[in-house]
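S.K.: Quick heads-up: structures coming right below.
Where a number appears in this text, it was derived from the coordinates with a stated rule and is not lab data. Quick caveat, the model's predicted, so the values are computed rather than measured. Cβ atoms are built from the backbone, for glycine too; each structure is taken alone.
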Structure I
Amino acid sequence: MFTGTLPFTDAERPYIALAPMEGLMDGVFRELLTAVGGIDHCVTEFIRVTQQVFPEKVFYRLCPELHNGGRTLSGTPVHIQLLGSDPELLAGNAAKAARLGALAIDLNFGCPAKTVNRSQGGAVLLQYPDLLNRIATRVRQAVPPHIPVSAKMRLGFKDKSLALDNAAALEAGGIQWLTVHARTKTEGYKPPAYWSWIAEIKKKVNIPVLANGEIWTPTQAQQCQQESTSDLLMIGRGLVATPDLARIIKEPGYQPMRWQEHLQLMVRMADQLPHLTDKQLTDRLKQWLHYFSMHSPEIKAVFDEVKKLRERAPFFAALPQH
């Protein structure tokens with residue numbers, strides 16, 4: 001039985017968590033975004049569990065914040081996410097993460113990637129409520145009672161017919177909260193997100209439910225809260241495109257960052273990645289520029305200027321000197 005305190009018990013509303021984005025949201029990115037402010041907790045990229053309980057180095061690589069009490073340098077808690085289908089292996093890795101200082105364990109039942117789903121991980125498990133229950137039960141049993149266990153799911157795999165059953169199965173397994181990405185695996189990331197389904201899930205369970213999916217602006221955040229009846233939000237791509245989105249949502253009168261400040265954040269990221277090759281670095285930075293450009297014609301012009309550059313010197317020379 002859980003004996004700890006939920007992270008949003010006394011937090012201001014809306015509560016905003018930073019989503020785990022595989023291949024993007026690493027420790028460097030979490031440090032940059034949480035330093036901007038407004039983010040209440042983060043979740044790591046998933047640790048894919050298939051055959052073993054991993055050595056410590058794997059957990060430290062995916063969650064370097066373990067060296068800082070499980071928090072980013074700005075003090076934001078980071079939760080470790082596990083992905084897999086074997087209840088015993090997931091339980092063993094969850095226990096290992098807890099021993100290393102994880103502040104919370106999150107279970108991934110939402111990843112839509114074909115490679116993950118083919119190996120029985122992520123959203124494909126939403127076809128099997130009983131398995132979800134067994135996984136949640138074993139992980140909850142393996143983790144000390146003061147450390148919360150949560151789960152993230154989509155509304156289903158091919159359709160939404162098992163959405164309520166899956167939520168109930170996870171709650172019965174002992175999780176402390178549930179994050180729901182308001183689309184099925186088949187629907188991917190295409191608009192719209194079906195936030196009203198989250199309201200139905202909230203009626204079904206007696207644990208907190210975080211609403212996730214298609215929150216890019218303060219207006220969408222407000223609409224999501226209304227339709228989902230949840231003031232607990234998880235935002236991913238929206239915070240990549242607008243790093244201060246959480247503050248814009250939370251703080252009336254807040255003056256949003258200028259586009260030049262967004263570029264400065266990107267340059268700061270580059271300073272944290274000296275080990276990357278020129279192509280690896282410019283690819284990474286162009287990935288972020290692409291998201292920035294969705295809401296900024298100025299950055300769209302910058303992106304068009306540098307998108308074919310693969311060496312760092314010409315890349316940085318082409319950036320506006322502000």
Structure II
Amino acid sequence: MGVAIGIVLAITVLWWALRFLPAGAEGHLPLPYLIALIPFLWIPALILAVAAIAVGDWWLAGIAAVLAIVVLLRVPLYRLHHHRETARGTLRETARETDHTLTVMTLNCRYGRADARTIADAVRDRHVDILALQELTQGLVTALDDAGIRETLPHRQLGEDRPTDNGGFNGLWTRLTPVSSESSSVEIPAADVPMVVATPAADATVAFASAHTKSPMRGCRAWSQGIIGLGRLVRRHQSAAAPGDAVVVLGDLNCGIDHPSFRRLLASGFRDASMSATRKPSVSFPSWLVWPRIELDHVLLSGDITAGRIETFIVPGTDHLATVATLRMP
């Protein structure tokens with residue numbers, strides 16, 4: 001019995017260790033899916049700890065218990081590893097209660113099946129300033145217009161509708177008057193990444209982008225390249241913009257903090273809005289389950305922008321939760 005427990009525990013440890021692969025190396029099936037399930041490895045680890053105690057193997061019980069604790073603490077440990085950036089963002093949040101704020105919302109619309117009326121009502125009721133949608137269809141865009149979305153968010157930038165899109169094209173709606181906009185802000189092997197540049201606060205130009213990286217089942221290599229490739233948005237904006245300018249990426253990125261490619265993206269200059277010092281990752285898929293859910297949808301921030309409240313809610317017709325975040329402008 002002890003040997004069997006040891007073998008299963010070794011497999012579980014190796015499974016957990018997949019998160020330490022080099023960025024891009026996880027771009028092979030079934031690695032993206034196995035890594036996405038790492039947050040739940042504390043369950044088999046705890047079962048193995050109890051089983052090891054039952055057979056009197058305290059060494060195995062201790063290893064399994066430590067693994068369970070490490071899995072549960074993986075996000076705080078990641079923040080501790082990057083404590084300088086986290087602490088800086090936390091100080092900004094607590095010191096700038098009167099700063100200008102924006103409310104942003106992102107949603108994967110599941111082949112354009114999300115309910116347009118619910119989206120338009122949520123934008124109005126939650127005072128959303130920037131709306132980013134993925135997996136759009138022309139039919140849903142028309143339905144949103146019919147639901148009055150342009151009365152609340154009059155400015156729009158859509159990506160081009162291409163046959164190679166992963167489930168549909170992406171789009172942005174905003175109440176801010178754009179300084180500029182474009183249908184494709186960065187080349188990645190996925191749907192166009194539309195961008196709107198606006199000045200939500202004095203002397204602060206912010207670029208907002210709606211992104212949807214491919215799911216691994218549409219090509220693991222393209223999935224990883226798309227995630228990492230979004231980092232070029234920060235480098236591009238820093239090279240062309242004035243000091244203090246920032247980029248906000250909203251969308252279904254099909255990855256979480258355990259994926260090495262996503263951590264490479266964060267290292268390029270982004271912070272995850274839901275992973276401030278007092279928060280955990282925002283789980284958003286699948287919408288029909290209360291638990292377990294995994295982390296796929298993100299609001300990424302660069303520059304001096306900080307995140308306030310984060311919430312998710314159900315929109316009929318789609319398998320993702322909508323994510324709404326309050327952002328504080330510099």
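S.K.: Out of I, II, choose the structure whose coordinates give distance in nm of label points 7 Å out along Cα→Cβ at positions 109 and 205 equal to 0.7 when calculated.
M.R.: Label of the source structure: I.
S.K.: For relative contact order in percent (Cα under 8 Å, 6 or more apart), find whichever of I, II sits highest and give me its label. Mind showing how you got there, number by number?
M.R.: Values: I: 14; II: 19.
Ranking I, II on relative contact order in percent (Cα under 8 Å, 6 or more apart), first place is II.
S.K.: Let me ask something else about it. Out of I, II, which structure matches 25.5 when mean count of other Cβ atoms within 10 Å over residues 189-196 is calculated?
M.R.: The read-out was computed on structure II.
S.K.: Shifting gears a bit: Out of I, II, which one gives 19.3, 57 for Rg and Dmax of the Cα atoms in Å as computed from the coordinates?
M.R.: I
S.K.: Now, a different point. Assuming 24, 18, 15 is semi-axes √(5λ) of the Cα gyration tensor in Å, for residues 77-244 alone as calculated from a single structure, say which of I, II it is.
M.R.: Details: I: 24, 18, 15; II: 26, 23, 16.
The value was obtained from structure I.
S.K.: Quick check: 5.9 is what I get for distance in nm of label points 7 Å out along Cα→Cβ at positions 61 and 117, calculated from one of I, II. Which structure matches?
M.R.: It must be structure II, since only it matches.
S.K.: As an exercise: log10 I(q)/I(0) by the Debye sum over Cα atoms at q = 0.12, 0.25, 0.29 Å⁻¹, for residues 221-284 alone, calculated from one structure in I, II, equals -0.32, -1.17, -1.37. Which structure is it?
M.R.: II
S.K.: Of structures I, II, which gives 0.65 when FRET efficiency 1/(1 + (r/R0)^6) of positions 253 and 293 (r between Cβ atoms, R0 = 30 Å, to 0.05) is computed from the coordinates?
M.R.: I
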